[in-house]
Structure I
Amino acid sequence: MKIVVAIKQVPARDSLLKVNASGAWIDDADLSWEINEPDAYALEAGLQLREAASGEVVVLCAGPERATQTIREALAKGADRAIHIETNEAATDPLVLAKQMAAALESEKPDVILTGLQSDDLGYGQTGVILAEVLGYVHATLVMSIETTGSGIRVKRELEDGWFQNVEMPLPAVLTIQSGAAKLRYATLMGIKKAKSKEIKAVPASAGAAPLVTLERVYFPQKSKKSQIFEGSPQETAAQLVEKLRFEARVL
């Protein structure tokens, strides 16, 4: 079984973010980078699926040269090889990114493609399902576990209010993996050594259509303090406070 796991390099969670000079994105000059956490769960799901069904895990990542660091991390955890879509600027339009990924996978013919639920930086949560549509693959979202069947796979999806759904699907398929679905593994010393010799195939980003989504402005939310005095009896003021906490602050 050929399993492709799409990953993304994003700023580390403890990074100090600053808006760049254009005001359209963050200044990445002094940032540290890491694998997108939801994609780390997709990678773990792919490795577990390979252990159960055999085959290979291929990592797919779009980004500039620095993304090879994150790719090597995925290889150190157990992925067999990688495809690096070389692009100086990460696509901010999920349709453009999905088309780039589909073009890079044209010769691969994967059985299963796994992605994280969403990215930590943009958070669209659309790339996986758009990729499935571009490729013409069936898809499922919020997947908690994957099992192979005679001719396809059986997935467990998380729904609302503690409900789950079990779905049998044919192959090939695209799955977006729910974060926290499994315990993430660490890269071993042997895995880190082996990653240095594993193949990373570099491919140019395909020229796609003009993006339908563009970022015009990025800014920090303005902070302001506001005080409000409740009048009336203790019972009336308590009721007003509860109402504010429940419907405005939404902490109750």
Structure II
Amino acid sequence: MSGRVGFRLLVLAAVLSLSPLTLAARSPWVEELRTWSTRYHEDPRRLDAIREGLEQAVKREPRTDALVALAQVSFIWGDVRATTSEQKLEAYDHGRQAAKRAMELEPKNVAAHFWYATNTARWGQTKGIVRSLFLLPTVQEEIQIVLALDPNFTAIYALAGNVHYEVPGLLGGDLDKAEEMFRKGLAQDPRFTAMRVGLAKTLVRKGRVAEARRELEVVLGEKEPRNPADWTLKDVKEARQLLASIRAKS
């Protein structure tokens, strides 16, 4: 339902700030994820332990912060560690359910709504767009909820942009809207490299190849990406592939 670039995991910089008392009460696995969400390229296997630790934490006490963290690590695990479609679908669905429980505990938790939408969209993408069209209204509704709750939650623009990019026009997709969403996100965070790759893909589809090439070169030359793990394992690879495709067509 939405492209992979739209779901790069750079969100913790945008997650709601927490008081010292809340931080003190957190599961250590929540803090572990805060660190490894941008460093998982150093040792992707660490995600296995974090995922299991959060699973046990929410069984003992289903706190909102732990459920949101479980939703996030489930998404990352599905992208990075799962090796089959079945494993990916299970991971994204598990993340979706964890986020839904967090939303029930705290209906206005922005991160919970974001990870619910993100896991739902990725599940649909993995399942196949035709077989998962029934999920599209849910994803679209959650995007609007996040934008209403916090328009400065930057990662939502990546998700929104990719939904408009991937979904056929007859079903609500819109390349102009996709470009608008990506540009809004980049205005908030120019180092969100996954957002820039999404913009480049949109520009290519709109026939503005020279502009797309410039965006991709910025991605490859980025010295301080917002999420080094995503940049290293995903964004650089996708940018190079897209540039190669542009050159081949030229």
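Can you spot which of I, II the value 3.3 was calculated from, given it is distance in nm of label points 7 Å out along Cα→Cβ at positions 98 and 218?
Numbers: I: 2.3; II: 3.3.
The structure behind it is II.
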Structures I, II compared on volume of the Cα convex hull per residue in Å³: the greatest is I
Structures I, II compared on distance in nm of label points 7 Å out along Cα→Cβ at positions 162 and 226: the greatest is I
FRET efficiency 1/(1 + (r/R0)^6) of positions 154 and 210 (r between Cβ atoms, R0 = 25 Å, to 0.05) gets 0.40 when computed on, of labels I, II, structure II
Candidates I, II; helix-only ellipticity at 222 nm (-39500 (n - 2.57) for each DSSP H run of 4 or more, over all residues; to 500) computed = -8000; producing structure is I
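Throughout, read-outs are computed from the coordinates displayed, never taken from laboratory work. Quick caveat, the model's predicted, so the values are computed rather than measured. Cβ atoms are built from the backbone, for glycine too; each structure is taken alone.
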